[in-house]
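Asker: In the part that follows, the structures are each spelled out as structure tokens.
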Structure I
Amino acid sequence: MAIKITDECINCGACEPECPNNAIYEGGVEWAIADGTSVKGAYTLMDGSTMDADQRNAPISVDTYYIVPNKCTECQGFHEEPQCAAVCPVDCCVPDEMYQETVDELLGKKDKLHV
């Protein structure tokens with residue numbers, strides 16, 4: 001499953017540079033699939049819909065840092081554990097129960113993001 005940032009976030013920003021998929025954004029900042037990935041053109045999201053990789057999307061949170069589930073691979077294929085959770089001083093990077101994914105699915109997502 002993807003990782004999410006809870007309301008306990010203190011906006012320290014320690015997590016953002018640790019993400020190998022650039023899935024973490026500061027609150028209020030728009031996101032795109034192409035940010036920090038090699039994706040070009042149409043990209044199929046987890047729900048089966050498609051979007052242009054360069055499309056700017058509304059922030060998921062305006063007050064705290066947030067993680068884009070469609071870009072989060074829990075650091076599979078990069079690190080032994082999610083790096084956002086490893087560096088978070090208040091332990092607010094936790095599994096997101098809304099996005100159940102197997103290790104193979106997470107590795108497949110990683111391969112799609114970094115061709």
Structure II
Amino acid sequence: MKSDVLRGHLDGLLLATLDGCQLHGYAIIEALQVRSGGALDLPTGTVYPALRRLEHAGYVHSEWSTVSGRQRRTYRLTRAGQRALAQERMAWREFTSAIEGVLGGGTWPVRA
């Protein structure tokens with residue numbers, strides 16, 4: 001998938017991936033790959049700065065934990081992050097509905 005297609009959607013994708021769970025950074029990247037059927041293969045250099053930005057915005061909280069015997073920073077949504085995710089989902093539904101109206105191939109009255 002082209003990286004420019006993701007522009008403007010990365011925060012929502014990360015928030016959705018963390019919805020209801022606590023994951024370390026690499027597990028977030030893997031979850032995105034699995035949930036997208038392999039279409040999303042984001043580099044760590046994209047994901048980690050975005051996670052830090054989301055943490056500074058108050059949408060994500062991180063803490064160090066031991067995962068498989070290794071120290072890793074894990075991330076989870078805050079209440080503000082849950083609200084932001086709800087807004088992202090609503091905006092996504094509105095966006096996809098509008099685009100489907102144009103690209104979906106339906107017919108509409110054409111003025112002559």
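Asker: Which structure, out of I, II, was relative contact order in percent (Cα under 8 Å, 6 or more apart) calculated from, if the result is 26?
Answerer: So the calculation was done on II.
Asker: As an exercise: FRET efficiency 1/(1 + (r/R0)^6) of positions 76 and 100 (r between Cβ atoms, R0 = 25 Å, to 0.05), calculated from one structure in I, II, equals 0.15. Which structure is it?
Answerer: II
Asker: One of I, II was used to compute helix-only ellipticity at 222 nm (-39500 (n - 2.57) for each DSSP H run of 4 or more, over all residues; to 500), and the answer was -3500. Which one was it?
Answerer: Answer for the origin of the read-out: I.
Asker: Using distance in nm of label points 7 Å out along Cα→Cβ at positions 28 and 52, single out the structure from I, II with the greatest value.
Answerer: By distance in nm of label points 7 Å out along Cα→Cβ at positions 28 and 52, the leading structure of I, II is I.
Asker: If mean projected area of the Cα convex hull in nm² computes to 9.1, which of I, II did it come from?
Answerer: II
The numbers here are math on the coordinates, done by the rules we state, and not lab data. Fair warning: this is a prediction, and the values are worked out from it, not measured in the lab. Cβ atoms are built from the backbone, for glycine too; each structure is taken alone.
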